[in-house]
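Next up: some structures, all given as structure tokens.
A short reminder: the numbers here are calculations on the coordinates, not readings from a lab. Not measured: the values here are computed from a predicted model. Cβ atoms are built from the backbone, for glycine too; each structure is taken alone.
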Structure P
Amino acid sequence: MSNNKLPRKIHIIGSVGSGKTTLAKEISKLLGASHHELDNVVWKRSLEGDTRRSDKEKMEFIKDIIDSDAWIIEGVHTDDWIEDSLLNAELIILLDPSYGIRNIRIIKRFLRQKLKMEMANYRPSIRIFLRMFKWNRYFERTVKPFIFDRFSAYGHKIIIAESKLDVIEYLSFIERKFEAG
């Protein structure tokens, strides 16, 4: 798949365990675009521990990202500081596998992290593991309905996908459409 007709600025939203990071990394390679996790915009990472950025710092950080030619931004954040990312995105993806699949992925991720098979931006503890289930439930009951309302202004550039395969098929469709003229 060539990348000359594909969107070059993509914002991916989804719950914990939805596959956002995996999808973002794959699309990043495909497009040759930088990949940014919103959690790393919220938090200044250091060996001493994470420090939360101020709203002003987050807005400056996100502005630096969106001013570049191509980017993939992913995360579950829906606060106002991401608005410029949504405005500038050529494609917004709501990655929404089933609630049960996300729970299974949370378990697998935790086990891989504890076995040092997967890196994390946080220390994988039982506390954070249990919080992920809480966040997943909160996303399902509260955030997802909010997203449909909050992002309605961007309906012309939103796709809802259950899997990364759905997104890859969509991108292939876009490319074929442009090649056909």
Structure Q
Amino acid sequence: MKCLVVSDSHGDRQILVDLLAAYQGKVDAFFHCGDSELQVDDDVFKNMAVVQGNMDFDDRLPDEVVKTVAGVKVYMTHGHLVGVNLSLDHLLANAQQHGAQLAFFGHTHQLGVERHAGTLILNPGSISYPRGEFTRIGGTYAIVETDGQTVDVQYYDRQQQPVPELKFHFEN
């Protein structure tokens, strides 16, 4: 299973259009972790799972999404509702409650990936307004690939170029 994870585009619709065009047929699923500032019925979301962020004002957007892709269960939320600024505990508990192997979130605008009790937790960072140690990259998204036993994560910049120091491999 291979998926693209993006977040916090904050009205930058074109970057989403570009990613969809570049990766259509190359990934099994697209995930947007919130703060798109777009409407749920925007054409860009026809092929992309999306959740509501704290800067999304379309109440039709869900707070969380649980989706199975090629046999792998994914849990996604924006992060503000599960207190990710303080801890990942609530996010992890929600993911585990749903039996998810992967948990995606946004909100902090800071990329990060770690594994807890068999669940991979990933923030793709903000594609439009990055913060933290990797702000210099100018926006990131992630490609997550798993065969059920291992998980590989590669972060990319806005020009769709891999960031060499942001490649991770996890084994069960």
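State the single structure among P, Q that was used to calculate relative contact order in percent (Cα under 8 Å, 6 or more apart), giving 32. Here the read-out was taken from P.
Out of P, Q, which structure matches -14500 when helix-only ellipticity at 222 nm (-39500 (n - 2.57) for each DSSP H run of 4 or more, over all residues; to 500) is calculated? Attributed to the structure labelled P. Here mean projected area of the Cα convex hull in nm² is compared for structures P, Q. The highest value is that of P.
As an exercise: mean count of other Cβ atoms within 10 Å over residues 69-76, calculated from one structure in P, Q, equals 18.9. Which structure is it?
This value belongs to structure Q.
Given a computed value of 25 for percent of Cα pairs over 16 Å apart, for residues 77-124 alone, which structure among P, Q does it belong to? Structure Q accounts for this read-out. Using distance in nm of label points 7 Å out along Cα→Cβ at positions 37 and 141 as the calculated read-out, with 1.8 as its value, let me know the right label among P, Q. Computing distance in nm of label points 7 Å out along Cα→Cβ at positions 37 and 141 on every structure in P, Q gives 1.8 only for Q.
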